[in-house]
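Once you scroll down, you'll see the structures, which are given as structure tokens.
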Structure P
Amino acid sequence: MSNEIKEQTPAQTSAPPRKSEPQTVGEAIRASHPLLITAIAFGVAINLLMLTGPLYMLQIYDRVLSSASVPTLIALTGLAIAAYATMALVDGVRTRILSRAGRRFERLLSEPLVRGAWSGKGAIGRGSELLRDVEAIRTFTSGPGLTALLDLPFAPLFVLVIFSLHPLLGVFALVAITALTVIALLTQTLTSKGFAKARETSKANGARVLNISTGTESARAMGMIPTLIGQWRSAHLRYLDQHSQASETAASLKALSKGLRMLVQSLILGLGAWLVIGNEMSPGGMIAASIILGRALAPVEQALGAWSQYNAARAARDSIDSALAEFRQDAPHARMRLPRLQGEVMLDKLTYIPAGQENPIISSLNIRVPPGTSVGVLGPSGVGKSTLLRLLIGALPPSSGQIRFDGADTTQIDPQDLGREIGYLPQDVVLMNGTISENIARFEPGRDEEVIAAAQRARVHEMILQLPEGYNTMLGDQGRALSAGQRQRVGLARAIFGMPKILVLDEPNSNLDESGEAALRSVIKDLSAAGSTVFIATHRTAILDSLDALLVMAPGSTAMFGPRDQVLEQLRAAAQKSRQKAARPAASSPSIAPASARKQQAIAP
């Protein structure tokens with residue numbers, strides 16, 4: 001087969017640009033600036049209309065009661081009704097605007113976060129955590145928390161109105177607002193660290209529960225559940241203690257704020273009454289000052305009430321910004337559109353060192369595999385067979401060196417294009433919630449003929465037809481409707497769907513019976529004959545006859561690589577030499593029989 005790589009053309013070296021996406025939470029918020037500016041403008045109108053009650057009260061006391069004019073009363077009441085109706089309408093519109101701003105924010109950030117979490121190497125459940133962070137910000141944006149912050153700047157306006165009624169009342173109002181603001185800042189200082197610790201503990205415990213949930217059968221069978229529950233309980237109680245301590249502090253300060261607000265609203269009436277007795281202001285002004293002060297203090301108290309939402313939104317913003325920065329760093333800087341791969345695989349000084357370790361699992365691996373070659377990856381457990389396969393499919397980034405398909409570095413190839421050229425069957429086959437047909441088709445619609453062709457090549461077509469709903473059988477969570485062997489064979493059909501040019505199989509026969517293994521050997525021969533390059537990690541030797549080459553791995557290095565028969569001969573020669581070397585000390589110590597001989601003597605009749 002020809003190993004030539006087709007030359008790239010300019011039209012093939014650039015992927016169609018994706019619609020611009022926000023790089024930070026700030027950019028997503030700025031995308032909603034028109035809505036937020038409109039909400040602020042409506043907030044100005046609402047806060048001005050909030051003066052309707054005090055002004056109505058002032059006019060009733062100072063004009064209507066003193067003049068006993070019914071027409072004036074009717075006119076003032078009509079104006080008050082119109083003002084309140086307008087305020088209700090504008091407030092409702094502002095609420096809808098903020099709700100739409102929250103939805104736009106969530107729409108802008110949800111997809112890049114989910115894509116980054118699923119495409120990267122994040123922990124299990126990270127996508128769900130990030131979506132909860134987005135929801136926390138949307139809840140704050142659409143709820144009373146943001147409304148209170150938008151109304152806070154109007155507190156000085158109300159203080160100025162109180163100053164216009166009497167300077168002493170204005171000073172009193174300014175001191176009251178300052179006191180409540182100090183309480184708000186004190187709440188932030190005393191509770192922010194506690195809430196942050198509680199969130200981290202809750203997040204870690206949630207990840208623990210999610211990880212344990214994937215292995216509950218094994219844990220239950222081996223009696224691990226009580227111990228695991230004890231670990232969860234300890235972490236959960238720690239979270240409850242941290243959250244309760246912060247919540248109790250916040251609740252105490254909120255109660256203090258509420259009591260202070262009620263006190264100052266009563267005291268301003270007393271101060272106003274003293275001024276009225278001294279003929280320094282009218283009774284209507286006294287009542288109006290009390291109402292306006294209550295309105296000025298309301299946003300501060302509402303902000304205290306929404307403090308937990310504010311803390312959650314701020315922590316969520318930091319988490320999302322950090323995740324987006326990480327996803328940008330992991331994303332390839334340039335991507336090429338390639339023609340259909342021929343299947344040549346070249347590993348150039350490939351090295352992989354796990355995070356936190358110094359010694360490499362794979363060190364300076366150099367091999368070249370022509371198209372249509374089937375390669376068996378052998379070696380004892382822990383030498384990096386599965387790691388090598390994960391490097392091939394792009395699930396792990398190399399520490400150094402390169403992986404090239406048809407001469408092109410895989411990090412420079414568009415992942416969507418590369419995914420169509422790769423078939424992968426992991427050790428633990430996880431099928432998605434959907435039908436068998438959808439799983440085999442990788443959830444691409446309208447490809448029924450290719451689904452059946454893949455199932456037939458994987459020799460699983462007849463097995464699927466025997467199921468109650470055939471290809472429309474719903475698999476449920478992780479495909480638990482099927483046995484381990486059935487999941488492995490359906491997973492094999494998914495791997496070879498679309499005739500990928502690179503097929504990577506990790507212990508594909510671990511759960512197969514004789515007929516399943518025979519089907520696997522036929523699949524390998526069929527795909528190799530069709531030009532696909534196959535990598536298969538296995539401990540079972542029955543499948544070696546179907547392979548063209550063997551890669552034998554040793555700790556931190558490659559022991560040997562070459563044609564199957566040549567490598568097998570070298571392995572047999574090495575084993576023979578090892579047996580001869582081990583037999584020499586045994587011959588010099590005839591009084592000690594080999595363990596196998598002692599066992600045979602023990603069970604002899």
Structure Q
Amino acid sequence: MKSIDIICLGRAAVDFYGQQIGSTLENMGSFAKYLGGSSANIAYGCSKLGLSSAMLTRVGNEHMGRFVRNELESVGVDTSHVITDSERLTGLVVLGIQDKETFPLIFYRKDCADMAISEKDFTKEFIASSKALLITGTHFSSDNTYQTSMKAIEYAKSSDTQVIVDIDYRPVLWGLTELGDGESRFVASDDVSQHLQTILPHCDVIVGTEEEIHIAGGSEDTITALSKIRQISNSIIVLKLGPLGCTVITSDIPNSTDDFNVIKGNQVDILNVLGAGDAFMSGFLRGYLKGESLEKSANYANASGALVVSRHGCAPAIPGEHELLYYIENAADIVNPSTDLTLNHLHRVSFRSKEEPEIFGFAFDHRKQLVELAENYGEDLNQIIKLKKLFIKSITKTIEKLNIPEKNIGVLIDDTYGEDALNSIAEKSWWIGRPVELPSSRPLKFEGDQSIGSKLQSWPLSHVVKCLIFYHPDDSDELKLKQEQKVKELYFACIQSGHQLLLEVIPPSEYENEEAIIPMILKRFYDLKIKPDWWKLPALQDESWAQVSDVINTHDPHCQGVLLLGLSAPIDSVRESFGVAAKYNICKGFTVGRTIFYEPAKLWMQHKINDHELVDSVSINYIELIQAWKKYREEI
């Protein structure tokens with residue numbers, strides 16, 4: 001029984017993608033960092049599309065190597081055979097979009113890590129554990145990578161593991177162009193053609209563009225090149241035809257390109273063709289390795305490629321499974337995928353982890369309340385900065401005492417007084433949220449003078465944007481409109497920046513506490529096409545939790561869930577609210593603040609307890625809430 005669908009051997013790199021469209025590289029002002037390298041892109045894409053994929057490569061022992069590994073793991077790729085090479089750096093690519101036909105591209109791959117892959121990096125058993133082995137063309141371009149790739153092919157052929165080759169011809173990586181000419185896609189070379197032809201007899205599937213088929217077949221006439229490939233290989237040949245689609249040849253080569261059975265592509269507005277081939281391959285494998293027909297596999301491939309050419313980036317543009325199926329069903333009505341809200345929401349949620357852990361959240365993003373506390377006891381506001389750093393020590397102590405995985409720890413920390421605290425946890429895997437609202441503002445305002453979009457550009461993508469809004473259905477139309485427009489602005493800024501959004505909803509104090517309005521508020525925001533990744537809600541009773549669950553599951557089944565807030569309630573009351581909330585799967589945990597820290601902080605501000613005692617007191621409260629939540633959850 002094969003435990004893996006596909007092992008991808010080959011390039012793994014980091015793409016620095018120019019963010020200014022219509023510019024030469026020398027005039028780019030900023031770059032986005034994405035996973036790159038054709039094999040890594042395909043492993044990533046296959047995993048997003050529902051296959052179990054593994055990556056076989058090397059990365060450097062540095063930040064970029066860790067980034068590649070983390071990106072692959074974020075979508076479930078097996079990285080057990082991503083070897084860390086202490087002697088070499090991870091490959092880099094700098095590229096841009098000058099126009100629809102011009103894509104300046106520079107490869108920084110001199111002695112890079114993935115080209116040092118060795119036969120020692122894998123075993124026959126590992127190759128045999130997969131249904132298929134995919135290798136991309138660059139890894140046949142040097143003696144070392146050729147020998148390593150051929151050993152992997154040898155293991156595959158003796159283990160009933162299919163061999164799939166994406167020709168992925170980049171002349172610069174074969175030394176056929178100037179180093180700076182990464183954009184060129186075809187340079188004729190008899191040496192390269194003859195070299196590739198030593199590999200093709202071992203293949204079960206060969207995939208390439210017309211130019212790539214030309215180099216593999218040794219002729220710039222497509223039929224002649226295909227005929228040469230067929231002479232030496234009985235493989236399935238998948239010929240990519242750009243926007244026209246593709247053709248899949250399983251037996252004799254047609255006499256003319258006019259005789260191709262073309263599986264039509266999807267027509268979209270093109271932004272960028274870079275990376276489309278990796279998406280195409282991911283889509284094809286999604287069908288092929290699940291035993292679906294070649295035509296259906298080709299349809300998946302065409303649709304995946306079409307979505308990528310309409311977007312910025314390579315790997316991050318590859319669709320997820322739900323998104324791909326939605327697009328195929330509705331493609332006739334989606335000429336410009338970037339404008340389809342449902343499609344883009346499905347793409348946005350495709351980046352989420354397969355399983356989001358429960359969050360035991362400690363919220364100390366409070367600014368107004370702590371300023372008032374410091375002023376009440378004559379303390380300098382810098383004490384708030386020190387206080388929040390001490391809270392980090394309380395969390396660390398809690399983790400050690402309860403032996404909690406870091407992925408379950410959550411914090412809400414502001415950057416007004418909590419910047420040092422935030423910076424101190426930069427390398428931790430905690431769930432981190434940061435507020436953007438001006439404290440107590442109603443109508444909602446954002447803190448700071450810069451636009452919210454500009455503000456988010458400076459935030460790590462791992463930080464969740466938290467926004468508290470005091471909202472009630474009975475507010476005046478003018479007030480509701482102002483607040484709703486602000487939330488819309490924030491939501492679309494998060495979509496643009498790639499950050500997740502946590503929307504915290506609290507009814508204003510001037511209204512009676514009618515918890516039945518909470519489901520109504522959620523529905524209102526969904527009707528406005530606002531789909532937060534998270535909700536943060538006050539304590540509710542069973543009927544309201546059931547309604548909240550129904551509203552979220554109806555309007556956004558991909559929502560991460562609800563986190564429960566504390567509203568400074570006594571710890572016994574918060575525990576009681578946990579007993580109700582824990583019964584509902586939509587509630588993923590809590591982010592509680594003043595219930596945990598306020599009394600110890602007040603004593604500390606009065607110099608009645610020292611730093612050590614504060615850390616202990618806060619940790620004790622935090623532990624009590626974590627244990628209560630776990631107890632109620634386990635009782636379900």
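Ranked by Kirkwood radius over Cα pairs in Å, for residues 84-259 alone, structures P, Q are topped by P, which has the highest value. I have 1.08 for Cα Rg over 2.2 N^0.38 Å, calculated from one of the structures P, Q. Which structure is it? Checking each candidate, the match is Q. Here helix-only ellipticity at 222 nm (-39500 (n - 2.57) for each DSSP H run of 4 or more, over all residues; to 500) was derived from just one of the structures P, Q, and that gives -20500; the source is P. Out of P, Q, choose the structure whose coordinates give relative contact order in percent (Cα under 8 Å, 6 or more apart) equal to 15 when calculated. The structure behind it is P.
Can you spot which of P, Q the value 24.6, 90 was calculated from, given it is Rg and Dmax of the Cα atoms in Å, for residues 52-403 alone?
Numbers: P: 31.9, 105; Q: 24.6, 90.
Among P, Q, the structure yielding 24.6, 90 for Rg and Dmax of the Cα atoms in Å, for residues 52-403 alone is Q.
Read-outs throughout are calculated quantities, based only on the coordinates presented, and are distinct from any laboratory measurement. Note that the structure is a prediction, hence the values are computed from the model and not measured.
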